[in-house]
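Bear in mind that the values in this text are calculations on the coordinates, not laboratory data. Given the structure is predicted, the values throughout are model-derived calculations rather than measurements. Cβ atoms are built from the backbone, for glycine too; each structure is taken alone.
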Structure P
Amino acid sequence: MIGEGTSVHELGICRSLIDVALGALADRGITAPAERVNVEIGRFTSVVPDALRFYFEILRADTLLERAELEITSVPLRTHCPACRVENEPDQPSLTCPLCGGLVAIVTGRELRVTSVDVADAAA
């Protein structure tokens, strides 16, 4: 049974994030277990951080991420209106300018990426 507040949407996303993190370790020839996986999630994505954490706990088993923590940084939604040049950080997702009502461009808030994977220094 899937935990309360989780969705299958985050299951696929979590699998992809884990693949990216493990791929980064493999590309660098790192075989030591990771301590932390750092992820940025934009507020304009439909990703629920608690659901992502739920699946991370399950999917990291038997990998170099087995003991790693998932550190999530939320990226605010920022928009820019090309008509009146207003930049805004709306509390609620909106694609209209609060000043002129024009269609805005999203500057930040759509991010969904692994920014780094932390591994303990073997020499320490």
Structure Q
Amino acid sequence: MARGLGFADVRRIASGLDGVEEATAYGAFCLKVNKRMIACQAINKEAEPNTLMVRVPIDQRDELIAEQPDIYYLKPHYEPHPCLLVRLGKIHRDALKDLLTSAWRRAATPPPRRAPRARAKPSGTRPT
């Protein structure tokens, strides 16, 4: 049986994505794009060892967990957030690359600009 993946593999995959920077969050390894975290070592006490947290939309997260609960999971600490816990020892390299690439794409794309708010007219004034 092939050995599972580890954080060195995560670093190698991420190094191929433009603009990804290694950083730390709460003392743990993380990856950022445009100062936005895309993945990090899951260090909450509820997470299993050798687990990566990856930012994904909640609906996608729920689908992945339903399809492959042996690879993807969630713990209460992470539930309110758009993220997924990944057992690195069980995920295939291509699936991890796809997850990281999707998280990178979402973080690398600037958020839509908000439309300027209309200024309220002062009360008690009459048009001239």
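Work out which structure the value 2.1 belongs to, where distance in nm of label points 7 Å out along Cα→Cβ at positions 9 and 57 was derived from one of P, Q.
Computed on structure P.
When distance in nm of label points 7 Å out along Cα→Cβ at positions 33 and 105 is calculated, the result is 4.6; to which of the structures P, Q does this value belong?
P
Given structures P, Q, which gives the highest value for Cα Rg over 2.2 N^0.38 Å?
Q
In terms of relative contact order in percent (Cα under 8 Å, 6 or more apart), which of structures P, Q is highest?
P
Taking distance in nm of label points 7 Å out along Cα→Cβ at positions 17 and 73 from the coordinates of each of P, Q, which one would give 1.4?
P
Here distance in nm of label points 7 Å out along Cα→Cβ at positions 89 and 113 has been calculated and equals 2.0, so which of P, Q was it run on?
This value belongs to structure P.
I have 15.4 for mean count of other Cβ atoms within 10 Å over residues 41-48, calculated from one of the structures P, Q. Which structure is it?
This value belongs to structure Q.
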